[in-house]
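Read through the structures below before going on.
Just so it is clear, none of the values below were taken in a lab; they were calculated from the coordinates. The shown structure was predicted, so the numbers you read here are calculated from the model rather than taken from an experiment. Cβ atoms are built from the backbone, for glycine too; each structure is taken alone.
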Structure 1
Amino acid sequence: MVEKLKQDMIEAMKAKDKDRLTTIRMIKGDLDKEHIDKKREINDDLLVEVVNRGIKQRKDAIAEFEKGGRSDLVEKTQAEIEILQNYLPEQLSEDEVMAIIDEAFSIVKPESSRDMGKIMKEVSPKLKGKTDMKTVSEIIKSKLQ
């Protein structure tokens, strides 16, 4: 995935695709910053983490742009999200996510909403990077009630 990022950056430069190049450079910069600041090895796991963070920030920005009536910025940010999603592993379907959550419920056997952390601890390694964890959290909360 990291190599794909580098190759895509070169292709975007050759094609003079400014928007794509800018987005890829932002992610590459965030990746390098994480590497330098936290002395973490640049690998696919770190890339997925950085890309997920970038997507989350952009989704939050879209919500703010919609409040402000800035449809031009919403479209630009949505295009950035689509570019970023190319660097994530294949996303799981809703049925696959529900199966993993149901399995965690059968293992943990929660008694109240206090067991949310135990369930999240069980599902996180299986779902992180493969689906939106905010959605997973909401599903688990609703099942606990």
Structure 2
Amino acid sequence: MDEVNIHVEAAVNPTEDLEKVKNAVKNLFGNMTFETRPAHRGDLLVAESSGTTGPALFRDLLHRERIRDAARGVLLKGIKGGSIIFYLNKQVAFAGHISFSQAVGESPLGPIKVEIRCDNPKDLIEWLSPRTIKSGKRKPVGNRFA
């Protein structure tokens, strides 16, 4: 896999604990280099990492949560040049799970903004969330979809 750099930003509101926001990010991407910057309201937590450890943890979470197909759609829509930009729910991340979010208005405490930079975003998405539905249509099996 090519060099992968992850850049994360999350608002830390005055009512939030900085360590809890850091832990939410660590739950998704493992150990990162953290920096706190003053923001208009509270602080801005900025985290960086490079290599494959962070993406591998995120990939494992996508697999465990069984949301690879949904994640694939969100990630593909987030491609901007050599980056993939998407947003995650901070509270859900703190609990060790993944829930994609909108940039504004959907997450009461504000989302976690993730930017993954790499040479070939589509190849990275294929590795992170390979397609699990072969034909693009789900076939009903009882009350479940296969």
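The table below lists the values:
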| item | result |
| --- | --- |
| Answer label among 1, 2 for the case where Rg/Rh (Cα atoms, Kirkwood Rh), for residues 47-94 alone, calculated from the coordinates, equals 0.95 | 2 |
| At a computed 20, 45, 28, 8, 0 (P(r) over Cα pairs in 10 Å bins from 0, in percent, for residues 15-86 alone), which of 1, 2 | 1 |
| Relative contact order in percent (Cα under 8 Å, 6 or more apart) - structure with the largest value, from 1, 2 | 2 |
| Given -9500 for helix-only ellipticity at 222 nm (-39500 (n - 2.57) for each DSSP H run of 4 or more, over all residues; to 500), calculated: source structure among 1, 2 | 2 |
| Among 1, 2, which structure scores highest (criterion: Rg/Rh (Cα atoms, Kirkwood Rh)) | 1 |
| Structure responsible for 14.1, with mean count of other Cβ atoms within 10 Å over residues 7-14 calculated and labels 1, 2 on offer | 1 |
